[in-house]
Structures are given as structure tokens and as C-alpha cells.
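J.: Some structures to go through are shown next.
Only the coordinates and a few stated rules stand behind these numbers; no lab work does. Predicted, not measured: the structure shown is a model, and the values here were computed from it. Cβ atoms are built from the backbone, for glycine too; each structure is taken alone.
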Structure 1
Amino acid sequence: MQAYDVVIVGASFAGLTLAHHLPKNLRVLVVDAKPEAGSTVESTGLITTKTRNEFESFFDIDAFITNHISSIGVVAPGYDDYFISSVKEPWIFQTDTKGLVKALADRAPSNVTVRTKTVFFGVEDALPVSSVKIQTQGKSLEEIRTRVLVGADGSHSRVAQATGLERNRRFLFGYEQVFFGQVYLGPCPEETIYHFWFGEFSLGYGGWLSPTIVDGHKAFRIGLAKLEKDRGQAKDLIRKFIQELLARKIISIDGEVEKPGYFFGGLIPIGGVLKNISKENVILVGDAAGFCGAFAADGIKGSVISGKEAAGLILRYLQGEPSVFKELPKRMNAHGDIMDYYRRQLCYRWVWDQMCRDETFRAMYDIINTERDTFLEQFCDSKDKKKSLTRTVLKPRHVFRLARYSWLILSDMVRSLFH
């Protein structure tokens, strides 16, 4: 029976970041069911400046940045109105996500073995886990001994299920397609990410449009997210979304609309950080632990930070500190108060979920639109600094608009009780 010090289930941002940071004298195995690392990545691949800095400490992230984004475009329900808000320096970066994850795996330290096409089937015994069951495509089921087991296997963690740890219960379903083509909305489309407030067309999150480069050619990523219960509508809605943008000449596509360069769909946890993410010699990181913004659905930062911090905790565990995994949330919060950010995101998610009519979304849009000159600066502060996005709207000059918006939200809440 093969033996490793650490077995990591999941070869994406969290698992591979952890593998890069574990001490080089440990034997590490990373397993993933995908054909190869990065073959499918359930992420838009957008990273903030702070996340870029986290990567730079151990990896050449700039080699995988395709676009420097310095503007955001917010489009109102009905598509007729929009505004562009900009900052002087890039605030977010579009990455070649598949290439990035593949490189993280290919450049893993020599003490790390990455096995793809390999499914995690569970643990052999009760906690503490001494061995796990895995099966690589074309081979027999095998048992691997380990001193530590890490669940970096996404929002529906099989490690959490197998070991009795807490699991994510509330999700968005995100669906994205990538096309060769161009975006024409606003003055600098290649430096702008667009957020479409769908309103009644698609409740849950909204749509996005982000420029990128694929194989040296201009392309864009277009997607939307729905509450999990409505996931069956996603393909039809994105088809209608694309047709609307084509009709309005907001985008052009090279080739056939029915044949995107690639596409993916996946669940995004929006229930907040889980409380029970470790027990004995098992720990969850990344989306498996709920380290994802409940409103913005941004998980890469939490994956990278949790992977980094878990590495040091695993070493201490192996050196004889049995309860050290409980420190993970506190240690993560030292990175720009990220846990406080997640708590604020739950509040934003609650407000967004109450809105169910175009009129209500439009009322919020009208408030944000009056702040367009400084909106992005304030939005950046909410993502990478210790400030709340509510300061964008809670200003005396918005008192009448806020009163109307509050009334509309209350009406939506009452309406929801009877539907």
C-alpha cells in the first residue's frame, strides 16, 4: 500500500496552492477526477489586485493574465440603460483560467504527485482517517495511506460527505460560454467587465460579459447564474441573452452561435463560510469550506488564501498540535479581513434575493447610477479593503430614492409570501 503524508482531493486553485506551500520533505498526493488539471474550470477566472498579489508570492501569475480591467459596466433591466465606471489602475484581471490551473499542476514541487482521472471514493475507517480509497481510470480500486486528508474538491465536497464534516447547502448555478469575437459597449471594451441586472428575466444573480484572449485571438466570456432550483433554465436563458446582445450589436461572434469555444456549468456556494470544516486529521479548503462571496460569487481569493494558510497548519498538526486546524478562519482573516468580507456578502445576498421585479432592480440601478463617477472605486474598496459597499448608497442625497427602493423591496417580500 502506498503511503503519503498528505492526500489532497481536488486539483484546482485551493488544492494546488496548498500543494505548492507544503514543506518539501512531505510526500503529497493530489487527486482529481478530471482528464487533466485545468481541462474544465468552473470559474470565470477573474482575480482582484489582492488575489494577484497572493499568487505572485509563489507563481508567475502575470503570464496567465489576458486582460487588465479598469472599468465596470452596469446594465439595467431591459438593456436600454447602462453606465461605465472607471479607475486609473486595473482593479481586476481576466486570466487564462484553464492554462493557469494546468500550469499550477505542471509546476508543482517534486515532492507532489498529481493524479488526474482519479476518483475519490471515501475513507476506509473512522476518524482519524488512516487511508482513503481512490480509483484511477482503467485501474483497480486502491487504498492509500495518509496522515492528513484535505478536501479541496469544490462546493459538493465528497471529502466532507465521507468524513461527516459540514457541507454547503445553498448554491447558485453558474453557466458560462466562451466565444471568439468582440464587445462594443462603452469606450474601452477590452478593459471593461459588464454586469447585467436581469431583473425578472433571470433572478438569482444576473449576467456577465468579460473580454479575454484565447490562443492569441480576441474573445469574450459570457455567462449567467441562477438559484440552484432554477438551473434547468440556464441554457435556454443564456441563448436568449446572447441573441439579445447580438441584436443590439453589443457583441459580434466569429463563427456559429451554437458552437462556443468551450462552456461549463457549476455550483457556486452562497451560504457563507461553514463552521465545521475540520475534524481530527481532515480539513476542508476553498469552496468546500464555503470560502466564497455569497453575493459576488468570487471564490479564487478564498481558495488561494485558504490553501496557503492550511499548509502551515498541516505542518503544525504533523508536529503534534492536534487542534490547530481550528485556526484556519482566523489566519485567513489576516489577509485583508476576508472573513469580515464574507459576512458582509451574506447581507448583500439577502437584499438581492428579496428583489423580484424589474421596477425594484431599476430603483437600485438609479441610485447606483448617480454614483457612477466613484462607484468602481467604492466597489474595489468593498472587495479588497475593509469597507462596506453600503456606503455607496446610504447617503443623505439619496433619501427619497432609498425610500422608494425600500418600499419596493417590502412589496416584493410581501408578494413572495403569496407565490
Structure 2
Amino acid sequence: MNSAYLSRLNIDDYDYALPRERIALYPVEKRDESKLLIYIKGIIEESVFKNITDYIPEGSLIIFNNSKVINARLIFKKESGAVIEVLCLEPFSPAGYSASLSSYSGVEWKCMIGNLSKWKSGVIVSEFNYKGRKVVLNAEKTRKENSKGTWIIRFNWDLESLTFGEVIRYAGHVPLPPYIERNDEPADVLRYQTIYSKAEGSVAAPTAGLHFTPDTMAGMEKKNIKTAEITLHVGAGTFLPVKSNNILDHEMHPEWFMIDYEAIQSLLNHSGPVIAVGTTSLRAVESLYLAGVRIMKDAGLSEGSFIETGQWEGYNMKDRPPSREVFEYVAIHMKKTGIQELWCSTRLMIVPGFSFQVADILVTNFHLPRSTLLMLVAAWTGNDWKIIYDYALSHDFRFLSYGDSSLLFRNNKH
């Protein structure tokens, strides 16, 4: 597939009217009581999420993204009364989420700034309480990232016994997406988080997983449905609309993901359907396949234990080795080099025409019009995405992060 085909994809073809009242501002009272749309072989059925195991084939392998949302929204108030909002996107120094969140001294993060015009220069201050003591958090812009609209901001605080992870836990707010037009509330701390989240770093929840409960997990175990985990920290870029009609002009922001040796073994030794919970898990496993092909061609990892997947990688691939062969090579290489965790950076953009190599079934919510996520669904289901979304709109499904769910079996006919 060449760039001429991709350039003919027009974002206007991935648009639909989403009434404001269909955007869920709050989750349903019980996670697994959300509605579930099932799409298989062109047929649509409706149920509730707690029944999802009735539709998942026995012996499937389900892939979860175990990333945990951090309280990435920090509110500062200037002496003039101006309110400055800082959204922490990813650590800059020290590099790496674990190193930064466990730091007891100043850290630098890549950030987006709200009300930037009111913050020309200088230090801004926020105060919060930690176990009855007032703590002062300072923020200072150090430099702007060229053309990206983001800044490097240095944070310092006056209580040396606190890590930065603890600082944002107490001072920060849940980073609800912009289309949830309300302030975060105490309940969001739990509800905008999956029950299996572990690795801190996301600034947006992998929302397909919000519907799972301990009962759901127990039901899958009874049906011999295996599980594996990846970690992909979801960035704010997931909310960016596609502004150009020419898809090739849209720039995907890189996101890091990690898969360990045990999960590679699960993929390698599994013979049944592979189910991706969420678009993040889907992009991760398909990026992993492409990274594995790269490792095979390069006869190893030339730059340590990480590799990058480009935005349009795989579209022009002529030879596509079976995924089992690719994962076997990756596992052997990891064992030989002593790598327990494979880190990859992906900018992969999945649009109609992409050739899926790993996943067979997708669990996902309903996405914004004119978005890369909707184009991914179109790549997965073909033009039937319109039928799916028309059904959801006409049958009172709730949309976006706190909305209802769908179980989509890949359409191989388009």
C-alpha cells in the first residue's frame, strides 16, 4: 500500500453527528452494568457488559493495558488571581516514569499549559495539605518545545520526605478529558481507573477497561480465558482531532509501551483468539509485531532494549511472517540478551488498509467523530463502523470515556 492510497483517505468520511447529551459525563453506578454492543460477522446484538464472557470464545487470550492514571492536572493561582492549569504529559528529567515519580527533589516534565497568556515568566505557586501540613509546590517554565505547543516545566516542593508521585497524588486533579465538561470529583479517583491498573503514568484512562470487575475476571477464568498485560501510558494526544483532510498530514504523538517476557510467552504459546481490551492494547500488540519484524531483520536490538515503530510502518510491508514466528524470535533474543522487559515507542496510526497480524477481537468504547480512534475502528470493521455507530446512537448507548462498550469481532471481508 503506497502513500497515494493513504492520501485519498479523507477525514470527512469518518464523521458523524454526536449529540452533546449522548456524551457520558459520569459512569454508570456499577462498572459492569454498562451496555454492550456485540458485532460479529456483520450482525449486531445488544447486552450488558457483565455478560461479556458469554460472547468471548473459550480459550481466548485477553490483553489488558495495566497503565495507571496519575493526577496530572495541577492548578496554580497567581497573585493577580489568574488561574494557570498545568497538565503533566511525560517526564523529561529524570527520564522515565518510575525515576521521576519516585524523586524527592526537583523534576522536569513536558507539560501543556492552560491560560498561558497569563503566565509570562517567573515562578507560580500552589499549596496543598499533606497530613495536616501545608506544602508549597513551585512551577517554573524552563523552555518551550518547538512547534509542539508544550513546555518543559520544573517543579520543586518544600517537603523533602515527599516524592513527586506523592506530590501530584495530593496536589493534582484527575485529568478528565475535555469533553467531560465538569470538574473532577472524589469518585473519579476510583472510577477513572481500571481495577487492574498498576504502572503509574497515563494522563488519560485506557477506558475500554473501566467496565471490568472482579466478577468479570472470575467469569473469564472459569471459561479458561487467559490474560496477559502490557503497559502503554496514554498521552493527551489521544484527544487530538484530525484537522487535515489529508491523513498523511496528521502527526501522531509517540507513546511508550512495555511488554515483559512472560507476556511474550503468552502470545507465543497461545493458539486461540487474541482479544485486545482497548485501542491502546491493540496498537501495542500490532506495534509489537512490527517491532519484532524489525528485530528479525536487524538480527537483534541494535540500540539496547527498545525500538521505535513509525506512524506508517507496516503499510508497505511485502513479507509478513506469521506472528508466532516473530514472537518466538523476540522471546529467544530477549532470553539470550537477558532482557526481561521490551520497551518500544510507537507512533503507529491505524487507518483503513492496515493489515492486522495479532488481534482478532476488540473491546472498545464509542469514539469521537473525526478522530484517529474512529479511523482505527473503521480499519477493524470496514464500512460497517457506520452501521455500528448508527445502531448505538439509535439505541441509547452512551459515548466516549465514561460511556458504554462494544465487543467487535474483526471483519476480514473488507
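J.: Quick check for you: by mean count of other Cβ atoms within 10 Å over residues 97-104, which of 1, 2 is greatest? Present the calculation step by step, with values, prior to reporting the outcome.
T.: On the way: 1: 22.2; 2: 17.1.
That would be structure 1.
J.: Which one of 1, 2 has mean count of other Cβ atoms within 10 Å over residues 273-280, as calculated from the coordinates, equal to 18.2? Walk me through the numbers on the way to the answer.
T.: On the way: 1: 18.2; 2: 25.8.
Attributed to the structure labelled 1.
J.: Further question: Match the computed value 12.4 of mean projected area of the Cα convex hull in nm², for residues 233-376 alone to one of the structures 1, 2, and report its label.
T.: Working: 1: 12.4; 2: 8.6.
This figure was derived from 1.
J.: Here distance in nm of label points 7 Å out along Cα→Cβ at positions 17 and 337 has been calculated and equals 5.4, so which of 1, 2 was it run on?
T.: On the way: 1: 2.0; 2: 5.4.
Label of the originating structure: 2.
J.: Given that mean count of other Cβ atoms within 10 Å over residues 89-96, derived from a single structure, equals 17.1, which label among 1, 2 identifies that structure?
T.: Working: 1: 20.5; 2: 17.1.
The correct label is 2.
J.: One of 1, 2 was used to calculate log10 I(q)/I(0) by the Debye sum over Cα atoms at q = 0.11, 0.17 Å⁻¹, for residues 73-280 alone, giving -0.64, -1.31; which?
T.: Label of the originating structure: 2.
J.: Oh, and also: A value of -7000 was computed for helix-only ellipticity at 222 nm (-39500 (n - 2.57) for each DSSP H run of 4 or more, over all residues; to 500); which of 1, 2 is the source structure?
T.: Numbers: 1: -10000; 2: -7000.
Among 1, 2, the structure yielding -7000 for helix-only ellipticity at 222 nm (-39500 (n - 2.57) for each DSSP H run of 4 or more, over all residues; to 500) is 2.
J.: Of the structures 1, 2, report the one carrying the highest value of FRET efficiency 1/(1 + (r/R0)^6) of positions 49 and 153 (r between Cβ atoms, R0 = 35 Å, to 0.05).
T.: Details: 1: 0.80; 2: 0.35.
Largest value of FRET efficiency 1/(1 + (r/R0)^6) of positions 49 and 153 (r between Cβ atoms, R0 = 35 Å, to 0.05): 1.
J.: From 1, 2, which structure was relative contact order in percent (Cα under 8 Å, 6 or more apart) = 19 calculated on? Please report the intermediate quantities before stating the final value.
T.: On the way: 1: 19; 2: 23.
Working through the options, I get structure 1.
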